Structure 1
């Protein structure tokens, strides 16, 4: 464990995660190295191993942070008063705001988890569980859904989240390939496609008054 106060440890972990997030804006996961991440921090590059053992652990911590931010948005959404008809668009906006989370989910999550310590994975899974609880809380608050209905909603939504980023963020090369191949591709935003799904899901369940 690194020496220093818990505050310093947390600050340095966040600095490492910030560096990873910055690189991930312009480079794919496979091209980012621990050396590049360390070079963007204010301390010695080798010190990164005091906080994360692998690149996968850093990316998993970044994904955990994204889920935690989404959790806060969901809890705020749950407490707001609004007509039920507004919920799908508001929920979709909260998803669209988490572009880094969606991009990370489009990666091979199995490899990310396999390359992380059990301690890191447990921390991530706890945050992931709180996310599902936050979604359920939103549904119970705004639609009076039963627990089983909430679970059905979650098992439709969460697999969808793994594919929404690549579907809505095609690269110029991908678009050119689809054009040559004659593949019809209508552009949708994350918000549009998520709102459509949520509208269909909530319409399939009984609603409270």
Structure 2
């Protein structure tokens, strides 16, 4: 059951108003569906926008933030629960362990790092949880092209990328996350064994 949705997104608001609008729309949908938002704990950028909207709509929000970022006073003080950890690695591990599913909104290197690790952990069967990209105004189109190229070049298996959702509508991506089935890994291991022979 998908109840806790982890959202990775920019700590900046960006210069495209569509990104903040999408963050707010996703926040509204999370609250409407009685889901809980789990995120990085910030009060700035797209992070603050989605957290504020979930709270406005009466939803629950849990943030996880390392102490060195909390010291900069960017921790959201009005969310339901704020967990302070020591390092970025602890933060990422806690977010992945406590969440049922993951969505990447537009963001920078941190967002890409976080959602990439979720995909990798699923591929390696460290966990089996749904994940996707909210592709606002084509923000992730170039990433999708990279993935398609890597798949064409046999660096990513088609059945693995088929598990990663790319959607433009907040309500739709939340519905898609509910139908997720875990990665299949056996063939990938067989390929490695064949190469060693």
Structure 3
């Protein structure tokens, strides 16, 4: 058992987030309730309200953590490498996205619900994490693509960020969706998150240099 209220608070928050993440692996956002999350924790459901007021706040905190980890991955890349050719940079950034499937799923499917039903202070914390991940990506561009000026980096960022919204639904496809595509007669090439992201990043950065 953690010692001290700050450690206990953090431990319980993490337990709530872990419970939510586990449920989200097999259930949809709409199906999951606070009661369901509470049943997966070691303390009472009413105790959850000491940390989060709505299930959307729980999901938003989970999403915030994913952005923080994504930013950490990008900063680690900057510390680890001195230079990277375009193809290697595209590969590294694509791999960083591939390693965050939960972030991509939340981004593409439930962002508006989470933001609409969370308190302003929780939303500000989330937006701060989002902003830090954007800045971490910009730092990678400044270090590894020095030929890009500020305008070029902004052009890339504002193409990359909307692109990321669509990665999950394009790369995680159910058998029902595949069958529907076949019956509709649509010829579609399925790609992994890594393949799609790497191709996009190489094309964008190559065109901007």
Which of 1, 2, 3 yields 146 for volume of the Cα convex hull per residue in Å³, as computed? 3
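Using the calculated result 24, 52, 24, 0 for P(r) over Cα pairs in 10 Å bins from 0, in percent, for residues 111-158 alone, pick out the matching structure from 1, 2, 3.
Values: 1: 25, 39, 24, 11; 2: 24, 52, 24, 0; 3: 25, 36, 24, 15, 0.
Of the structures listed, the value fits 2.
We did not get these values from a lab; they are worked out from the coordinates using the rules stated. Since the model is a prediction, treat every value here as computed from it, not as a measurement.
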